[in-house]
Structures are given as structure tokens and as C-alpha cells.
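Read-outs throughout are calculated quantities, based only on the coordinates presented, and are distinct from any laboratory measurement. Just so we're clear, the structure is a prediction, and the values are computed from it rather than from any experiment. Cβ atoms are built from the backbone, for glycine too; each structure is taken alone.
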Structure I
Amino acid sequence: MNVFVTGGAGFIGSHTCVELLKEGHTVVVADNLVNSTADVVTRVEKITGKTIVFYEVDVCDEAALDTIFVKHAFDVVIHFAGLKAVGESVGIPVNYYANNLGSTTTLCRVMQKHNVTRIIFSSSATVYNGCNEMPLTETSVTGGCINPYGWTKYMCEQILRDAAHAYNWSVILLRYFNPVGAHESGLIGETPRGIPNNLFPYITQTAAGIRECLSIYGDDYNTPDGTCIRDYIHVVDLAKGHVAALAYAMANTGEAVFNLGTGKGTSVSQAVETFARVNNVAVPHKMAPRRAGDLAVCYANAEKAAVQLHWRAEKNIEDMCRDAWRWEQLSRK
């Protein structure tokens, strides 16, 4: 199939391109490189031995998208493009709404114009309301998001649902939990700009001596060790989930929602201790006060994806720690 991947040079997008190419699909990438670099595409090509058609464009640019769709007959779109830093979204919320909703509505208009009727959307567990019991299922309560980033994902889901109903599209909404790790080759991984917003890049940079100390926010939660529990999923497993969703999108119309997680919770302290143990490195850390808005526990029920997509996460927290550290070491050379 001919797959159009927006944001395909990013962390999850690049790993998904690897898995798509391995399965024999043709991949066309559009990325404005705000959160990535063009050499990521070259690295994906090196891993797979396959060629990617790459366009450096902003998905909010309707004329540029239209030109791409004229040149290529796409079977399906996978939509990753968007601003993604939770903390940053609080400081510049209008930018997040303009970019994330604007790119989605622009993409939908161009898809409709060129009769492309299948889209897989990169959503997030941040769409779920904090009132839910764990584990989260696809029918758990959504809305009541605690940051603008989460609201943009929630609103984009609604935009795409409406498109599915109005145009008889196939719309797959994939709600990620906490993607970590890197490709086992060490050629692609997560490269945050500035101070990392997520736990694992901060762990790897602290272990590498780039950051002085890791702060663990809160040690008095109602969890076994007092620190927050999250569902960490290896980015390669997550990428394979998109390939599984692709097959589902080709066979079904309407909307479908799937959690992509491991179904297992790991505490922040456990993650730090596991990283230090499996890589035999020190991770200096200290306890800090809780952050506003953090849930004590958040993890997925991913059985729907197992049954309907025939997908299940295979890698464990040790794999995630090893691959994240390999990427950190190789990316600094």
C-alpha cells in the first residue's frame, strides 16, 4: 500500500516508517522538522534498505499538501504531525490549538478532495478523564483534560469522528500511553530539544552526565513505593501497532478506538532502578514535590487491540531501558 505519514521524521513516526517499509509498504513522509531532523529519514532508509519520498512541508499548508496528493495516490494516511510537549502547551496554548487542530482539519480537506478515505490518528491517553478507575479501557470517560495538549488530541478525535460519519471514512484512533526506548540498531530514537519533558530522555541524559540529577516528582502517592505508576510501551511495539491498524483500516469503515499499551504499570522509581541495573550505570536522582495534575496511577487495558488488531506489546521494561541507553550513547558520537 501507498502510505502518507505526516510527522514521519519524529520519534514515533520514524519507527513506524521502519515497520511499514519492512512489511513492503511504500512510504511518503511530510514533516516540517520542528521536532526532528532530515537525517532521521536517511537513518530509516539505512535500517530498512528502502527509499522514502520526503517532503519538508508543514501539514497546515493546504497548497503544499494538495501538491503532494496530486503526485501520489495514497491508500491511507497516518497522522503524527503536531506539537507534543505537555508542559509547553500550558505556556503557549493558542499555538497548540492552531497547529494541532489546523493540521488535522487541513489534512481532512485535502483527503476529501482527493478521495483518500482512510486515516490512522496518533492520539493519546491524555484524552481520558482523571476520574476513571484503572486500567483504562476504550469506553472510559474522556474529556476534562488537564492541559491544552490533551485537549487538542480530544478535539482532533472528534473532528475525525465527524469526518468518518459524514464521508464514510475509516478512522482509527490510537491512544498511546508512554512510548519509550529506541530502535535496536541505535540509529533512531527520541531526541527532545532543550530540557526533556518525558521521564526516559531525562534518565538517559542524567546517566550520560548531561543533566546533573533527575527529579522524581512525588514519593507519597498511594502506590507500593509512593511514586507514580505509568504504562511504558516500547516505541517499536507501538510502531507495529500502527501496521496492525493499517490492515484493520483497509477492511473496515467508520471509527474505531484502540489503546496501545502494555497493560502493566511500572513506577517511576522502578523505571529508574531498572535502567541503572540493566545498563550498569548510575542515575543520580532526588525526590521532589508532586507536580500539579499528575495522576497516581495510569495504565491501559489493551485487550481490544489484541482481539481486533491481533496486536500485543512484546517488549518489557528491561528492553526499553537497554534500547534507550544504546540510542543515547550512539547519538552523542
Structure II
Amino acid sequence: MNESDRRAAARLRWQPGQRPFYEVFFIKGNLPGRQQAFWLRYTLSAPRRGRGADVAQLWGIFFDGREPGRNFAVQQTLPIAELQWLEEEGRLLVGSSACSPAACSGSIDDAGRGHRLAWNFTLADDTPPLWHFSHRFLYRLTLPKTKLACPVWNGRLRGWLEVDGKRLELDGIPGQLEHLWGTEHALRWAWGHCNAFVDEADVVWEGLDAQVALGPVPSPHLKVFYLQVGQQRHRFDKLSQWLRNRSHWEPFQWEFAARGPGARLRGRASCHPDDVVVVTYTDPGGARLYCHNSKLADLELQLEDNAGNPLGTFTARRTAALEFVDRRLHGGLQPRL
């Protein structure tokens, strides 16, 4: 494993004074035996001039599949001076909360919403980081306006999460650390990830279907998918596949299919509205987007060779991450943040 590549995937891109710009590091973890999950987000926002001050934020969501009424979201906003990047350590600080590919710690006290999250855990991953663009030169171009990479794609988290004063032990639970940065969000997108399949410890999946602005018009849907089974990583992300891959989504379900040189993938992801928490993103230009967020989704995948011979069927029950982000709200849900 080349740890320098993992550090590169996690390096802060923003430079003070750079705007418009946004950057996100998020961690998600599942406690499969408890039907619970969490999502933590370290962010910075440098909006267009005249649209407010640069800020750093901490976000958190706790999901309880057995008692959805216990689902909640919390947030804390800090001056941008509270954000530090420690280059030698490869570690981000937002106030007293820290994030790196090796460990994360912090807390969010949201008195206005009456909830508190605190955490302290390590991350371990034997798989290489995922660079979502198959051609590295795309990371140096102006377009796409959002870039993404996953420093910890198949992580195992050890430590603890404290939910309103109750501590939950994390004993090697499946999780992920993802990193996004750019000058503008996509117009809308569906995204998913899973590394908690039934009886499959070495399977990881991720998918993205996004529309972006091409001047005054929206692009076609751009679709990329990734699947790792054991040591073999299948990538369905060549530029030519961005349009050829098939995908249809609407909250709260997603069907997709992709074909590569050695295999083809079909899948369906879905979640119940009770397991969804909506939060509001603000684009650097000021537009609002609504993230319909679940970490308790179902997922079915079928992998075949290109002759149609089965290579594997993989199932996740309420352990997949699934997000639908749009410029409007769906399903009668209202934002928690």
C-alpha cells in the first residue's frame, strides 16, 4: 500500500482567500447488528464575493433503524480561522475536532436542536484509495467543477461514538472517509456506497449519477460505478462510459447497469423515507440543494462476465449509504439542517 497516495487523496485543496470554493471531508459508519449508522462532515465554504463570510462547519447525523423517531441532525458553524491544515501530519482541524485517514475525533453540541454527538476512532484500510476519475489529468482541469477522491474506501473503525451522552463502542465497524472539493456543486445527483454486505467482508461498491451545469443547460446524466471483490477492482468510469452506463433514480430508489472490458454490473438500491434525514447544502453561488440522506439503505448487485456468466451476487440489508440531492424536496420530507 502506497500511503503517500492515501495522503494525497486526503490533502486539503483550499487556499485562504480562494473563492468561490467548498471542501468536504465526510465519514460514515454502520453498526449492522444494531441497525444504526452515523455520518460526520468537516467542511469549509468560501462563497462568491458578496454572499457572506468564509466559514468552517461540523455536521452530524445519527440514524436508528429500529426507532426512526430518534434520527437527528446537528451542526456547528465556526469562523474560517478555526480551520487549520497540518501538512506534516496530513490532518484537518475544525475547532478542536480533527480528521485524517488514520483517525477522527471531535464533538458537536447543538443546543438549539437539543442533541450532541462526540466521537473518537481510528480508521484502518488495506485497500488502495479510490480516485473517482480514471484519468488523473481531470483533477487538474477547471471541469468538472467538483472533484472527489476516497482516502479510506473500505475502512474499519475502532473507538467510540457518543450519542446524547450514550457511548456506542465501534469494534471494527465498516466505514468510509470521502473527500470532495470544488467551485460549484452539481445540479443534482444520486450517490451510494457500501462495504457491509451480507457474509461478504471484502466487497466494496460505490456509484454516482450526476447532472452538472453546462452554461445555461444541464448536462446529460454522467454515471460512474466501482466494485471491488477481494483483490479485484472493477471500474466502470472511463470517459466513454460516463454516458453509456445506464441509470435511473428518483427518491428513494435507484436502478443502474454498467459494462466494462471484463465484466458487467447491474444493481438496485432503495431506502424507506423513515430512514432518510434531509439536510440543506448551499452552493458557493448561493443556490440551495437538499440532500436526502440515508445510511440504512438496501442494495442488490449482480456481477457477470460479458458472456453473461455469473460472477457474484451481493446483498446489503439496511447497511448501504444512499443520497439523493436535488434542488427541490421529495417525499414530503423537511430539512433537519
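Suppose semi-axes √(5λ) of the Cα gyration tensor in Å works out to 28, 24, 21; of I, II, which structure was it derived from? The value was obtained from structure II.
Taking distance in nm of label points 7 Å out along Cα→Cβ at positions 143 and 175 for each of I, II, which is largest? Could you put the intermediate results ahead of the total?
Values: I: 1.4; II: 3.8.
When distance in nm of label points 7 Å out along Cα→Cβ at positions 143 and 175 is calculated for I, II, structure II comes out on top.
Here Rg/Rh (Cα atoms, Kirkwood Rh), for residues 151-294 alone has been calculated and equals 1.05, so which of I, II was it run on? Among I, II, the structure yielding 1.05 for Rg/Rh (Cα atoms, Kirkwood Rh), for residues 151-294 alone is I.
Consider the structures I, II: one of them gives 4.1 for distance in nm of label points 7 Å out along Cα→Cβ at positions 167 and 247 as calculated from the coordinates. Say which. Derived from the structure labelled II. State the single structure among I, II that was used to calculate helix-only ellipticity at 222 nm (-39500 (n - 2.57) for each DSSP H run of 4 or more, over all residues; to 500), giving -500. Of the structures listed, the value fits II. Computed over structures I, II, relative contact order in percent (Cα under 8 Å, 6 or more apart) reaches its largest value in I.
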